[in-house]
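*Asks:* Presented below are the structures under discussion, each in the form of structure tokens.
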Structure P
Amino acid sequence: MLLDLIKKPNDIKNIPAESLPELAKEIRTFLVEHLSRTGGHVASNLGAVELTMALHRVLTFPEDKLIWDVGHQSYTHKILTGRKDGFATLRQLHGLSGFPNPSESDCDAFIAGHSSTSISLGLGFCKARDLQGQSHRVVSVIGDGALTGGLSYEAINNLAGMKSNYTIILNDNHMSISENVGGMSSHLARIRTSSYYTGLKNDVEVSLKKLPMGDRLVSGIRKTKSGIKQLFIPGMVFEEMGIMYLGPVDGHDSVALERVLRQALSIQGPVLVHVVTEKGKGYRPAMRHPSRFHGTGPFDLAKGLPLSDSPVTYTDIFSTVMRKLGDRNPQVVAVTAAMADGTGLKRFRNMFPERFFDVGIAEGHAVTFCAALAAGGMIPVFAVYSTFLQRAYDEILHDVCITKQHVILAVDRAGLVGRDGVTHQGIFDLSYLSTMPNLIIMAPKNKWELSDMLKFAVDYKGPVAIRYPRGEAVTLWKEKRQEIILGKSEVLLEQEGSKVLLLAIGSMVRTAMETAEILQEEGIAVDVINARFMAPLDMEMIRQAADRYDAIVTAEDNVISGGFGEHVSCVLEKLHYAGERILIGVPDEFVHHGAVEELMEELQMDASSIADQIRRVKI
């Protein structure tokens with residue numbers, strides 16, 4: 001196999017050009033076979049095989065810098081830099097990461113996981129290179145979906161006047177996770193229409209050459225600042241911003257790709273190469289359903305179907321409740337940042353298209369947009385992953401909280417998310433959201449509480465954030481369902497003689513109950529309270545707990561710094577509480593990838609570990 005000849009960086013240069021299509025086929029087979037067992041990002045990687053091969057043919061690693069936007073399409077890059085044998089551990093605990101990471105290989109220029117950063121990074125690498133008199137090449141790969149993010153345009157604006165070489169690859173596959181929206185998507189669609197650009201341009205050249213001195217005329221036009229393409233592509237937005245545009249080029253034609261990349265790398269100044277690819281290329285299920293195969297668990301290779309039945313998730317519950325709320329209240333509108341499917345808003349979009357807004361990968365804009373919707377009399381619900389909401393901190397603070405706008409933040413994937421790893425763990429939201437006055441922060445213990453909290457948020461006249469985890473929704477304690485009252489917790493377990501309180505929030509309520517069961521079997525009584533609210537805290541409950549318990553243990557799936565436990569501990573300090581305080585949460589560090597259960601155990605946040613800590617308390 002040709003793939004066996006690639007054991008280290010730059011080995012692909014030794015593969016004959018005529019063998020590249022076969023190598024691409026082998027890589028796709030390798031990826032589909034391995035990802036069917038480990039799960040991962042299927043569609044995006046299958047679409048970028050030839051592009052990555054061409055980049056590795058013209059660049060030299062690790063000297064040259066290849067910067068991936070998001071990085072979920074970098075699997076072929078990992079293979080071509082000698083990491084093929086690690087794919088059995090992809091996204092597994094202590095195994096190969098699903099994203100670029102310099103700690104894994106010096107061929108990874110920069111860590112990636114969030115969108116729209118690659119042009120800023122590329123410009124920074126170029127300036128550092130130039131200031132030190134170095135000559136290596138810098139290439140950024142950005143998708144058309146990531147190009148909807150404002151950070152991309154800030155970087156493009158900053159490219160003006162750049163004299164040295166910098167190559168940007170626009171990987172245009174018509175999609176981000178969901179289908180792209182907005183003006184740039186429409187612009188790229190016009191460019192990639194061959195009859196509009198390529199065919200028309202060729203026809204004009206042929207016609208001009210038939211005229212007297214036609215060859216000289218064509219040559220003269222080619223040498224003008226904008227060239228023939230400026231005449232026929234309205235706006236030519238990239239060249240008008242000082243970036244030479246090459247393309248569009250077929251992203252699955254290895255020869256054409258290599259030729260245009262070599263041309264781009266020889267030009268002084270910033271160059272954008274427009275490459276058109278197809279997500280899921282070579283694997284029919286992924287081609288038919290690219291959104292489903294954006295990120296997937298293990299699947300049946302022949303059928304392309306998940307190996308296990310999908311449980312009802314918190315996202316599913318959110319989806320159902322949103323549809324019902326939309327039906328009952330015409331003021332409720334839904335907003336997403338290019339993730340209608342991932343956040344569960346697809347059903348709402350299908351039923352109420354006029355009240356659904358996809359703003360592209362632009363979380364900051366989404367929040368400010370919601371603030372104005374609320375000021376205009378609507379009730380906007382912005383569904384967003386916790387890790388991506390981080391990018392809208394200022395907008396939440398300035399545009400929503402200061403003016404107390406009735407905006408609902410549905411914070412999905414809160415807490416440990418598992419195999420996507422360090423760039424995607426939603427372990428900071430309680431800390432950063434709790435710094436904001438006027439913001440109500442809630443977290444449900446089970447699926448019914450999520451439903452009730454959403455209904456509460458719609459009725460409440462002010463900003464609300466509801467955070468809930470990835471994965472299966474808890475279906476326990478339906479009989480304990482209680483009304484949501486602002487700032488009030490609920491007692492889930494009260495035992496005679498207990499001197500220890502486990503005060504938990506969100507997904508950690510289940511862990512707290514499991515901990516209490518373990519200790520109950522040993523004759524150690526522990527009470528459990530579901531906090532429900534991070535803000536406002538249930539101050540009366542904390543005062544009573546300080547009088548009653550000799551030890552208070554807080555449990556959260558958030559970093560300890562600035563989190564729920566520290567807020568409770570601060571109150572206890574003011575109350576001069578003299579008992580034991582134990583704060584269970586994520587240590588103040590970044591958390592790598594692995595199954596959530598494995599990470600919980602490693603971080604000593606599982607029931608067994610918490611029970612161990614309670615046993616050591618001297619009561």
Structure Q
Amino acid sequence: MRILLGGLPLKLRARITGELTQAEVVAASNSEELAQALEQRPAMALVLHENLSPKPILEYLAELRVAFAGLLILILKSHHSGAELKIMVRSDQVNQLFQDPASADEIIKVLALELGLSRRPIEPTGEGFIAEVWHESLPAVRQWLDRLEHSLDPKNTDFDEARRAAHYLAGDLGTFGFPKGTLLAREAEQLLQQASKGGELKVQRLQRVVDALRALTLEERPPLRPGNKVITICDSGSFLDRLDMEARLLQWDLEVCDDLNDLPLKLAQAQARVIVVDAQSAACKRNPAALQELLSDPYPTVAISPEGQTAPQSTPNCRWLESPVTPYAVMIAVLRSQLAPALDDPPCILVVDDDRVSLSVIQHALSQVDFHVEALQSPLEFWDRLESVQPDLVVLDVELPNMSGIELCRAVRLDDRFCRIPVMFLSSYADSRTVLKAFEAGADDYLYKPVVPDELRTRVSNRLQRCQQTTAPRRSSRPAGRTHTSLDQLMLRSLREDVSLALALVKMAGTPKEWALSVQRLRANLRGEDLVKPLTDQSVLVAMLTPDSRGVLRRLASSLDAGCQIGLAWFPEDGRELDALMDIARSRSKNC
């Protein structure tokens with residue numbers, strides 16, 4: 001079986017090659033090499049980086065699909081509009097989209113699952129916190145399994161609770177070392193979702209899945225991935241001995257590489273996280289081209305400059321240290337390259353996930369590296385917490401009670417105060433349709449459950465570094481004047497405060513200029529928290545929190561000219577879907 005890699009960085013190529021040993025992996029550094037590889041022999045899969053070809057990505061994908069028809073995984077370097085992403089997924093048949101820097105584990109997971117490949121066996125390790133959370137979570141896991149069992153009762157017609165239980169299991173079992181459990185739980189979730197939409201529940205199939213999950217969770221928890229490893233290129237034996245001692249104190253392992261040609265094999269290890277390279281070592285002098293590729297690779301590297309020379313300026317991916325340097329200083333640079341730098345004002349991460357187990361693992365993984373983590377299980381508290389803590393980054397699950405994470409992301413992007421905050425999704429949903437919806441809503445990144453702590457920390461740290469210049473002015477000032485409120489925010493407040501939300505559809509006559517003046521007058525006369533949203537047919541949607549319909553009509557009438565038409569609908573009494581509420585408002589339209 002043949003897998004092609006187009007334009008992938010060194011470490012990502014090495015990880016895929018090293019873990020998928022059953023496949024022949026061929027790497028191409030430019031579009032000409034990729035075209036030659038496609039002509040030689042057919043390939044089952046292609047992992048393509050957007051920077052491979054100088055052509056616009058949509059144009060290049062259209063050309064590529066003429067010569068290649070297999071599994072296509074695309075890594076995006078730049079931001080693309082929702083319309084472009086739709087074309088990639090539909091017209092160009094991209095099977096999976098990742099945002100750069102892409103996670104090696106996630107790409108390998110997709111390739112192994114889609115092509116039926118097994119991954120290289122991993123060494124055992126002890127990870128005390130994960131084991132502790134597993135034992136604490138066993139009662140919850142058994143309760144979720146009980147809910148799945150209850151859905152098999154012929155008298156049961158409500159599958160929502162069971163589907164949520166399957167969703168939680170899909171997100172958590174892989175985190176604790178049960179990848180097969182994640183696949184089984186996803187199958188149960190799909191079966192229950194089809195039944196909740198009016199389809200017939202496949203009872204026998206679901207029973208087999210539930211039995212397999214119960215048997216799986218009774219097994220001893222399998223060992224997780226090994227600890228972090230730093231690959232070192234250095235000639236000084238005494239320095240390496242002292243560096244090994246410092247690494248072990250910080251719970252890292254040290255592995256020495258004497259030849260840059262052997263580096264891809266070293267980096268293919270799942271636990272290889274950071275490279276420490278002495279630029280004046282013999283291995284670097286023998287292979288300057290490989291050294292240059294290593295220093296430009298988008299994965300963390302710590303480089304020591306030749307003695308007597310000024311160190312080049314550090315980049316987000318390569319931290320330069322000036323000789324002479326202590327082993328302790330090298331390991332601190334390793335930690336800060338892989339994770340977040342220690343700051344007097346640590347970055348604040350707001351995490352929203354209704355799964356208590358995932359929330360605990362995420363909180364522990366991020367709080368270990370100088371991040372201040374605000375954890376929420378309910379989105380009803382989201383806006384209050386967002387305003388009070390002013391986070392540097394938001395992590396959302398897709399499926400949340402009362403409102404989905406995608407709707408929350410869309411609301412954040414519509415609010416001028418918070419629209420610059422990077423938003424990252426962490427979800428057990430891995431289908432391209434859900435990922436596409438998340439990016440269309442304004443997501444900056446999308447990670448898959450089960451949670452891999454090291455990958456999560458690296459992606460969060462990289463995203464913060466990219467957004468540092470953008471978010472700096474946001475924390476120092478807020479826009480003055482009118483509060484910008486979104487409809488999603490008002491709906492959340494309505495549910496949380498148990499106050500009805502009035503949706504008024506106002507139809508105004510007159511020329512376009514007169515209509516625009518009427519909208520301005522309406523905005524000026526209403527409260528700052530009320531929403532005024534012009535629509536395309538010279539009508540306006542007004543949303544305000546109030547239990548009194550007469551008050552709504554009175555306030556609107558005082559701001560409108562005679563002859564206007566107003567129709568009212570109420571959230572959540574008349575429904576929760578906006579399109580249905582708009583239809584109700586149109587049907588109730590009357591002259592004011």
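*Asks:* From which structure (P, Q) was Cα extents along the principal axes in Å calculated, if the value obtained is 87, 62, 51?
*Replies:* Q
*Asks:* Something else: Compute distance in nm of label points 7 Å out along Cα→Cβ at positions 148 and 420 for each of P, Q and report the one that scores greatest.
*Replies:* Q
*Asks:* Further, regarding this structure: Thinking of P, Q, which structure, once mean count of other Cβ atoms within 10 Å over residues 68-75 is computed, gives back 19.2?
*Replies:* This value belongs to structure Q.
*Asks:* Looking at distance in nm of label points 7 Å out along Cα→Cβ at positions 244 and 564, point out which structure of P, Q has the largest value.
*Replies:* Largest value of distance in nm of label points 7 Å out along Cα→Cβ at positions 244 and 564: Q.
*Asks:* Here helix-only ellipticity at 222 nm (-39500 (n - 2.57) for each DSSP H run of 4 or more, over all residues; to 500) has been calculated and equals -10500, so which of P, Q was it run on?
*Replies:* P
Read-outs throughout are calculated quantities, based only on the coordinates presented, and are distinct from any laboratory measurement. This is a predicted model, so every value here is computed, not measured. Cβ atoms are built from the backbone, for glycine too; each structure is taken alone.
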